[in-house]
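Enquirer: Please go over the structures that come below.
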Structure I
Amino acid sequence: MLRLVGHRLFHCRADRHRLLRAMQNPALPVLYSFRRCPYAMRARLAAAASGERCELREVVLKNKPAEMLAASPKGTVPVLVLPNATVLEQSLDIMLWALRRNDPLRWLEPGAGTLADMLALVAECDDQFKPRLDRYKYPARFEGSSADARELGVRFLLDLEARLSDSGQLFGARASLADAAVMPFVRQFAMVEPAWFESQPWPLLRAWLAGWTGSPLFERAMWKYTPWIPGETGVVYPPA
């Protein structure tokens, strides 16, 4: 019940930010996003962590705005359009753009390992784990068994459990780019069969996921915004 009340509070705050209309600042980058998309989620987390402001335009995927498609014909989110008309179409590129401009939480400086090590883990998540997650979550779309896809996905999760045994985050004691980039997909995996996920032998992974999803940063990144209407100005994100 408290969480529901919190969401209503966030929605009211979002409405107030919408009234601010990004302060009519044409210099802000424009971020096209969809709240529940894990790729967009990781981009918003990095923007919130960095404090780099943008004009957020929440889109409805069934009715993609022409402005977004003109900037990025592939039609997927997130998309970041910079003031100089440069377009970033990959979530990881958006994360790196934000964090390289401002990284107060030192997400690009892991306590253990290197940036290259983090990028390798993110690539494994995107290239191997995510396809298995899709087959597990949407079995009707694919041939083969969803149970097989789940078991293949488990291998990645067990690797994460082992990494967490050292210090609580994936690359040391502090959260990093890798944690923020991987977490939305682990969250999505956990939501397919919550009871099964909770019963598995990965207590550190469960605690790590709960820590992230219960954090103020995540709640901030998950505020609900009214879908953007073409011709209007989006909201300033992250909010002050």
Structure II
Amino acid sequence: MEKEETNLIIDAGNTRVKVVEIQGDEVRVVAVVELEALDSNFLEKKLGVYQKSLLSSVLSTSDTKRLVELFRPYHVLSSKTELPFLNKYRSETLGADRAANAAFAFSEVEKRKTPVLVVDLGTCVKFDFVNEKGEYLGGSISPGLQMRYKSMHTFTGRLPLLNDTGKTELIGNTTLKSMWSGVMNGMHAEIQGMIAQYEEQYAGLTTFMTGGDAKLFDIEAKNYIFVNENLTLQGLNIILEHNAK
């Protein structure tokens, strides 16, 4: 049996850059670094030779340009990149991470013959939906966990900045517990309620969850699939393979 090729994915998120190798369904993290740590010396030390590679960035235009200079031989995911799914969204406004989640969802639609919803809990809470026809319709974006904590601290005079989830009793009898309850229980209710609305409109819906904060929430769904931490990376690889054909 012929060994599958190893692809390289560089995923530049809002807070860090993840460099990974993907071979089939196996994902191996090479490095997770701050943007400033990426230079030609890093690339020479860490990276080998790959036949196919993709750079994905949700950073500002200037930071993305710097990455493009570093990874010039690599395919750069942009609004002009051909996507494997039928896109009903305005391509020029679709973020790279959401395009990747939609690509993963589309691959699951092809396997399961059901509509697929991806819920990504990272810097923002992102819902991305592909119907049973393989059409990406879009979804929603709202503040993520840390963004909610930071906004309460930033836009008030006395509320502290919380960095962890704390305990999540329904009724908080201190300011800290009330903040934890509002953020954690509020996010849980939002996610649970949104999934329920999708399930009501789309029979047989399959739901996937991903993102750094997904493990913090116990969400129920009719056809719930366990948390897939590599979902976005696998979606990027699907886009890479599609453009290599």
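Enquirer: Have a look at I, II and say which one yields -10000 for helix-only ellipticity at 222 nm (-39500 (n - 2.57) for each DSSP H run of 4 or more, over all residues; to 500), as calculated.
Expert: Values: I: -16500; II: -10000.
Source structure: II.
Enquirer: Ranked by distance in nm of label points 7 Å out along Cα→Cβ at positions 124 and 188, which of I, II sits at the highest value?
Expert: II
Enquirer: Kindly point out which one of I, II the value 32 was derived from, the read-out being relative contact order in percent (Cα under 8 Å, 6 or more apart).
Expert: I
Enquirer: I've got another one for you. Determine which structure produced the value 0.95 for FRET efficiency 1/(1 + (r/R0)^6) of positions 116 and 180 (r between Cβ atoms, R0 = 30 Å, to 0.05), calculated from the coordinates; the candidates are I, II. Don't skip to the end; give the middle numbers.
Expert: On the way: I: 0.95; II: 0.40.
This value belongs to structure I.
Enquirer: Thinking of I, II, which structure, once volume of the Cα convex hull per residue in Å³ is computed, gives back 134? List each step's numbers first, then the result.
Expert: On the way: I: 134; II: 150.
Checking each candidate, the match is I.
Enquirer: Given structures I, II, which gives the highest value for FRET efficiency 1/(1 + (r/R0)^6) of positions 84 and 196 (r between Cβ atoms, R0 = 30 Å, to 0.05)?
Expert: Result for FRET efficiency 1/(1 + (r/R0)^6) of positions 84 and 196 (r between Cβ atoms, R0 = 30 Å, to 0.05) over I, II: largest is II.
No lab work stands behind these numbers, since they all come straight from the coordinates. All values derive from a computational prediction rather than experimental measurement. Cβ atoms are built from the backbone, for glycine too; each structure is taken alone.
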